[in-house]
Structure P
């Protein structure tokens, strides 16, 4: 018996001594992915321009069909890698028209000589995307995925720019997690946040070689959303939702039909931050799940709550904001929480009618909760129930409501992903746009769900009203989001306040804004979302500079192109967006010292005269003309908490 065991072990060792390894590259040849089954363990690695960016990292799944992590064999190649080319248009993302080109390669791993799963890779010139296809086992047609071995091995000298995940059930009325914690920047790899890992997207600096952004996309009702779990050796692995999310309701695992697919995990990499800011990979590898029921209308709007809080959700104030919105030339007014009790449904219908006469439409706030949070704000008990939800949406359609803002989700379980999808699909039936707050990160949803507009999933503008500390750190936080959160999906931040103080009278009490008026203009461009309910107030028509109001009246919310110019997370940002033929170059600075840089702006021609909104050292803004020099370079100076905007 011992001899037989020894012989079997020797055979196994010989088989794995000849481990299969295959590589393929991006269309331009700079990114190389290598996959192998060394020691029976599926792994992959990624290099960029000859440098290792993702070291050999684990692949595999633990499922109800078996544990597909060890004793695996990479089967011989069936089909050679092929080129994928696609052109598509999505008006609501950072780039309206995309020409996607990538190399696709499929790797099949077997256990006991039977195919267990494929790893499907798509590699463009700046992104790596991969997902699993799980095979049936005998007559089994469904499976539970308990966990994934999927990991991302960073070099020991790498640093991280991450948002820690929180324990479930905490926060306001037990609504955590809601992707609303601060970031740790330039931190060594090898940590695990506050013990629960990190929320996507996750940014890393590969020593002095370049940058890596890790995220996921294509998450629907067919799987749970994930996070990254940090390990001491610099490995970051996929973590499923925590058991306590959504008040313990729903499974923390993922259920799939067979054959079935996982979401795409994505890696964006490059020598600079340009590929990170400009990536479209969250949308490149997904498809629309249904057709839009109408041509949806996007644009800017206002909301009283950010300045006036709960007490402003009353009929007279909302009517005043409708008048203000019309005067600004904006599209919508967001009527926030408690409208059901402080205004009432009949009066909401009156407001909707009054707004329509002014060329304005309403967004209405709803609580998502049925049984998973204790948030008292209403309307409650509607969005979680199919019958009540569709009845409500029919009423909204009848009075001309344009969209909804649904809040307080509190989890990433598959059951919660199904709730998002159900709300979106039902809303599309009634021609209603959706914005989510207190929510998960959108994962390719702009393309998957045509009536999805935006999500919060960030420490957003409400915190500027809640605490002076948030105001003191506004510039610091704003210098993070264009490199991390806003790179992968629309971000409903709700900022660009021109009040000096966060109260309805703009009087010296409560939180005081530390940033300049030009800063407010810059982030109106910098933070991308097709629906922008800005933190402006009716009093700004008379107490804010005329040049600032004139700019905010015309600032687009739909963009055709984005370009990284310069910057560093948490320090400063200089970037550009294009709307039609119009370019907006914007910058902000969070550093104590005045930022002084010379940058190339190829979007402007030599001799062009552009509008320049800038700050002096006292954060006093002004508007002047600036002529572009022959060399196309522009010297930029931005004081701490200040901004700059150049517009052709």
Structure Q
């Protein structure tokens, strides 16, 4: 009987092995990594790399080699059986066959392939032969939902000028395997999949000529990944993978809801309902005569537009309904559309990462000058210098984040488009200038030429009631900066460049200039001298809840060094969304910080406080535009009211001069409210 039971057990094991299989689900242009656990930068992480939290398990080699054995950080089942160790080759293979000796060569071959060990995960066609090529590992998350990442960092192909980044990911508990397409500078061809033995493999469609979809971005925002699942694919399962709808809308107005549905089931989808709910009403769009094949996506536009009647936030729930769907947990997405009470004026912030040491950075100078000229006033440029005499430590520290830029020159556009090459600034600007901002931004400055103190007042007038983590910020930018020594000389890799690489602009024909260009011949523009609210914006500068038609302002103060020329400077004000790490809107003040009176401007009025700083007495001037009624309040820094007065405008005047006398030394906030439009100014009494 015991022998009989053993035979049954053996038969069941063999049957399971024969029936064992994987299927995969593609997440093309996912814009994230699987599970969202890995938010690290996609940079060389090994020898000479930027991130020591990754472990190097294999350096580069001119010939195919295996890494030492790697012990997995958690229990993992491959093909239904537990495994504890693996090893990896510099030819793109991770195998659980730890006794394998022969290393797969540097080839792109279809799977299955006799040269691949049993029980392997493959990205054939990449090779780690260059000095900076490494295989590196790191574990993300907490038990029981961890991921073990094995990244092929900065690999190449048969073309040595290619750099390509891929990862193989093992997931705890689910036992899923992911192949992640991360970052590339040229198109490559790979064979991606799982091989169980010389006759059984599961490959991504397109292999062995699978082309990556990710670009050069060093973050996961452009990533694609393929999820390999052990077992049998269910017949019917859908996922609402994305929705697209304008975040802000001028009221009254309508907007169509667009989205994408992914078929995760084995059977084609012939019909489905797309639904959304807003204000308690459900709107259904029935789709028939479809043929959405397994592992493919379908894009839709809901037939009923979403109506936004008033300036308020409208939560919207969107979902898909397919008969027989095996899993409803991924059918629904939520968003918020906010109605705006007036049309704001959108401007775009372009922050260029540059440095005098950077030989390719003349390209940045040429294209920032070009976009400033072509889109004058709507494209606001800041040149953020790194490791040179013009660098601002705070600005440089925030900008030089590998999650934001991949090298120099590069740039951020509204901090939404990341790692943008200067040649693409114009295209990125065109994408962002049509974004709708929830607020207008104003900026003005007061400069004391004796003390060299500058007060920059940035204001935001919101077009809707909103709740969020909004922040104001101010930047001082200087043009016509001329250096005084060789540290200002500009490295120039375009010097003597081939005729197919000419670069002319920003006052130079860089092809005929020397390397470096002497400092005496260099003039630097848009130099970001000081980001006064920090890279993430000034905490507390905007309330957590803002109201439609209300203006919120904040005064930034600093002292301008004598070596900076105030007459060549501008002030830039911006409104940031700290939760999204983006810039919602921006504005630029007049050229030259030479004003003697600080004037704050709202839609309904302007106000000036002068002199400021004052000695016991000062004067507030209010210039009304559309109303003759206003309220003035003054608070000390503890929030105690020290002055309050309401004016009804019975005198018939539009300009009011109000003396503020008998003030004790200290700092005060002056607040003027005209029909709900509010401006505040900081007043210093010595």
Structure R
């Protein structure tokens, strides 16, 4: 890269951080093996060592070794080097190095690799910066350290049964003019022969190290190249062929993944194929999910007689995700989603928190706030890095469900357990495609990030077309807003006690005119209720209907906007009269009383003693102080008298909840009680 991009001091810092962080992972890789031999090309498919066809399905680890500003909400985004310079200038060398150590250490763990495998995935793509392999200015850091780091990741993949694709995301000089390649605004890979020579050398060293490692599926040689004006596809092909020659001199085993020009979309000049073991890797974002949209890649496969692979995609709604995966699978094309974790996101399985103090740092960088004190900025950035830990991230099950289950299973699946009597947050509608789990007027974005239709006007909590936003309510954190006529939400619910119920809808509207009704198993069971003007979109009022007869068992409820123009917060079902048993109606359930919460030092959790005056169902849910649901405790029917609810301190994804204040909301006998507890780790 040119000197205008960074000072020599910052060059030293970037390499020191990239390699120094690797020292955290110098443990020997586990020795067990579960990947069935080298993956290889056979005609237009991929096969393993047994000859069985393999469709690659996986996530990219974007943001780990190459920090992209948009993933952390840094104003103006910026290249990895720009971000690094800002951090060093603001908090100094020692603190900045601590930040990057924390970032690298916390971004991904072996546990997360195992979880991805448990979802049914079989691969991960690891973007790296070429400076990982640069030795200059590395006092005390051995050149082999990056391989110690990568060996560790190989061990994680081996234990989890995942293939690993190594992706040069930032090539020497920058392979395109954007910040994603860490360029200085010009793609100098194509202007300087020394940059191309260094690219070839790095790949040869990688191939020499991993030539006998079957966990490595292959090498993604150059991410999203964009040739500058005046340069031709012949130059791209020539560089690929030179890299191939250097790799094949030491490694005959691994697949070469070849990306096209113009961000991996244009493969002009890259046919005919120039290696027996190569795959054409294309990328796609924000386009229509139609057979025509993939035809040029299936045609490329047929013409070149080599497989094609969707090496990077995502950043859209769940509906788009499902449609895209279904289209790829129908055409026998593997896929890799971007990316498995980001800061304050709805489009990845894991969302790390963006601390308020860190946002103030970003506002300073964006020119909208004064410079923070160095110690405050250091604490904020360290908190940002710490927030990448799995236990501090929110897990988004709807994203995983859209990618893994829904392409082959069109049914709806409960987002959370809902047991009646009890309260159902409106945002906890079922997981599934539009017109299966919900109906919304806009459910995906086909036309682009800027100026296109937004799939979720609120941009919060979940990644569907449903418009969700923070509610301002102290208990139910998110509401459904921007409701149009004809839209609906479906909830799969377990009715624990048959009987006559009342339903309370919490609504808000600037003006009257909205109409709402409730259906059960496809039939209307409530009156069509008028939504009044409440004086504001966050001024919640209750509208109710009584006399709803509900049978015990599993049912689907649908809240439908007969006429839109209101927000919906929750639906609460109150048992008015249990169903008659033996010709006589039992006594009405009486209220409960909750005693003092007690910690369980041995188990690391909490016990909540309570009393019921009569036997009945109990539902409990754990929230953090922002109102986000952390865990729905298993519902049950408890006897009269004293009982105990237990929370083991784990969130809904099975990870320990972070230190902080939590609320447990318990509903039983037509009454709701919220108790507070604190976790200190």
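Just so it is clear, none of the values below were taken in a lab; they were calculated from the coordinates. These figures come from a predicted structure and were not determined experimentally. Cβ atoms are built from the backbone, for glycine too; each structure is taken alone.
Starting from the value 3.7: which structure in P, Q, R was distance in nm of label points 7 Å out along Cα→Cβ at positions 134 and 414 calculated from?
For distance in nm of label points 7 Å out along Cα→Cβ at positions 134 and 414, the value 3.7 is produced by structure Q.
Given a value of -5500 for helix-only ellipticity at 222 nm (-39500 (n - 2.57) for each DSSP H run of 4 or more, over all residues; to 500), point me to the structure among P, Q, R it was derived from.
P
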**Computed 25.8 for Kirkwood radius over Cα pairs in Å - originating structure among P, Q, R** = P
